[in-house]
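What follows is a set of structures for review.
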Structure 1
Amino acid sequence: MITDEKQLVLDFFAEGRRFYKLMQFKEAHASFGRALKADSTDGPSRVYFDRCDYYMKNPPAEDWDGVFTMTTK
């Protein structure tokens, strides 16, 4: 059974992914931030939160396919 808190994280994460795929990084960042507020240890939300931060500063090309290319190790 999923706890109410975990369901909240999952809902915010799903919302964030929808925005992310639409290249609406500010909105996605906010959704992932809400997920992290509900559970600061949620790894997937942290990854996408950081990626949104990156893409807000370094927007991808218009034909972006959703793939994140790591540039550092």
Structure 2
Amino acid sequence: MNQESSASLIGQILVALGKINKEQLEEALRVQAKMPSEEKKPIGQVLLELDYVEPNDIIEAIKVQLQMRSKT
């Protein structure tokens, strides 16, 4: 899984968990897309900087992502 699809998955998981809405995810992805490639931040960090999530929300989403990967 590449970094882009991984980021998208984290965002989708956060939406599914009710931590953010689709509009917030889209805004964070727009902010991330505008970053120069050498300065591009992970989507979780962008969401944190936008104050859309708390660190524990990111941890929870990563745990879900890891559980999903272990089932494939």
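No value in this document is a laboratory result; all are computed from the given coordinates. On a predicted model such as this, the values are computed, not experimentally measured, just so you know.
Okay, here's what the table says:
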read-out	value
For 12.6, 41 (Rg and Dmax of the Cα atoms in Å, calculated) the corresponding structure among 1, 2	1
Computed 38 for relative contact order in percent (Cα under 8 Å, 6 or more apart) - originating structure among 1, 2	2
